[in-house]
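Some structures are shown below for you to check.
Each value in this text was obtained by applying a stated rule to the coordinates, not by laboratory testing. None of the values given here were measured: they were computed from a predicted structure. Cβ atoms are built from the backbone, for glycine too; each structure is taken alone.
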Structure I
Amino acid sequence: MKVAVVILNWNGKQLLKQFLPSVIRYSEKASIYVADNDSKDESVEFLKNEFPEVKIIQNNRNAGYAGGYNLALKSVEEEILILLNSDVEVTENWLEPIIEVFEKETQTAAVQPKILDYKKKDHFEYAGAAGGYIDKYGYPFCRGRIFQHLEEDHGQYNDDQYIFWASGACLAVRRSAYSEVGGLDEDFFAHQEEIDLCWRLQNKGYKIKYVSNSRIYHVGGATLQEMNPKKTFFNFRNSLFLLLKNVEGLKVYLILFIRMLLDGLAGVKFLFEGKFNHFFAILEAHASFYRHFRKMRKKRPKKFLIGKYYVIPSVVYSHFIRQKNKFSQL
């Protein structure tokens, strides 16, 4: 199968310098592309001079994660697309287990590897860990990561599993399936658009899988720092987009109402912690959700194959009230 590793870049010259060599070294079976989101830091010239073997796609604007990839992938013809963050170090033979799944399982549309923390390599990394899930109210969590609690990797998730969502830090997807569902939703701009994509893929009858024999190390937070209010805005708003687009039936409105109440509690928590920018980011997220409500509602599918999309009703209750920090305890 023809494979393309596509790295989205925006002013990430230093990240490319640090991490691109490992991708080139260990991705012999793939074509390597860097899709540049109109960088201003001489990234493109650096690539042309230092890595002439890498194919460059130049977008005419910073279209975010979703729009940037949608633009770039129009120029990529390979059958398997691996959307890889620029702050990822890959390891030897990381591609083979992913390719094997696509070859053997025709209904599997997306795959993610084991994602470990580049800065603390014996621990799982926030953005994906060992495969993603969401609860009834749209809060994402992973095998190996519950909110800010990251588990140490001691082989507890060395089993391949079907999951609900694959991480955007390293998202391998079939071109045909990606095109069938219309690619990433550009209204998300950044954050949780991969969850939306995986939900839509499953609603078409496809499966999402985690493979443990493929291992990468992710820095995380390189584009928007962890406690950046802009990230708070995107996470809260896009979770509401996610639910409105994909939850079946009229129950979506009750779920959205409860979710917005929970967001209010999160806002109060930010106020007590003195994180006023994050409090206002939640208000802005809700306002943006209302402005886009009709547009996002029109994106709901005519037919839902996915009924129950969650494995537990509330990860908030499990983690903050019952003090459950590990996926195995949920």
Structure II
Amino acid sequence: MSEKDIYILAIESSCDETAAAVVKNGRDVISSIISSQIDIHKLYGGVVPEIASRKHIERVNQVIKEAMKEANMEFEDLDAIGVTYGPGLVGALLVGVSVAKAIAFAAKKPLVGVHHIEGHISAAYIENKELEPPFISLVVSGGHTNIVKVLDYGKYEILASTRDDACGEAFDKVARVIDLGYPGGPKIDALAKVGNPYAIDFPKASVKDSPMDFSFSGLKTAVINYVNTCKMKHKTFVDADLAASFQKSVVDVLTEKTLKALKDHDMKVLSMAGGVASNMGLRQSITNMCEENDIKLYIPSPILCTDNAAMIGAAAYYDFINGKRDGWDLNAVPNLSF
């Protein structure tokens, strides 16, 4: 770690949270402010990109001011500005990138663009000062499902990805099918606790030419077909049993493939990242798997699993000390690869 403390203002606006944080040395969160839009998007059953962009514009300056005030710092006290530049919703990303560039230019500070997935992985560093690469990270969110080998700070190898829907996306779609509303993940998780996970035998898809990769589209379709068939035949089903059976199918696949990745790469340290890492069924399954196989597990607190700027500040710090700098041509990249 650098002898001089490094303070980074981080900005996150990739989806429906407007967030800013000041992070010291990549591990210590001095301030963290999150403004959520969930209540607005609930009305529409999901995130509406145009509304998300407008709300970011309304809130971003206030959120940054709050983060700086909470940290008791001025812009001249900072060493760099970090910002999520992809992947995500293009309009939402543009708000954060534009504001970050303006602050960096006016304050004459370096600008560091951060990959959103790298941010999620880096969230584990904040509460676990002893965690260092190499380790395996299971990244599970509304837009991503990956198993990543963290080789070093800022250096990654993708071991598995989803071929279609991300697991969080599948949760939202299944919740919509049984009229649970948005956001679907927490609602499915809560309902699954009182359901029978063995009531319905849903499929666990595998990709023939790439056995480590995930596929959740078929599972989602199986749930939709099951519901439609029951309706056509005037048969009833228990929502809680469907939720529990669906969740078990997702959790089993994630757990099994993560264990395989750990064994294949002879790794004994695992982290979980992303919004779906808050799912209690998944947390319990992964915890049990790690205990049974003598694997050290790191899962951030739920507030650090969902989109936040503290994780972006952690990632930006390691990019910054590794010499990464971005110019004024930094742009939003909605489909940024990893």
When helix-only ellipticity at 222 nm (-39500 (n - 2.57) for each DSSP H run of 4 or more, over all residues; to 500) is calculated, the result is -14000; to which of the structures I, II does this value belong? II
If relative contact order in percent (Cα under 8 Å, 6 or more apart) computes to 25, which of I, II did it come from? II
Given structures I, II, which gives the highest value for distance in nm of label points 7 Å out along Cα→Cβ at positions 21 and 53? II
On mean count of other Cβ atoms within 10 Å over residues 93-100, which of the structures labelled I, II is highest? II
Of the structures I, II, the one that 0.6 was derived from, the read-out being distance in nm of label points 7 Å out along Cα→Cβ at positions 197 and 285: II
FRET efficiency 1/(1 + (r/R0)^6) of positions 133 and 173 (r between Cβ atoms, R0 = 41 Å, to 0.05) computed as 0.75: which structure among I, II? II
Distance in nm of label points 7 Å out along Cα→Cβ at positions 277 and 301 derived as 1.4 - corresponding label from I, II: II
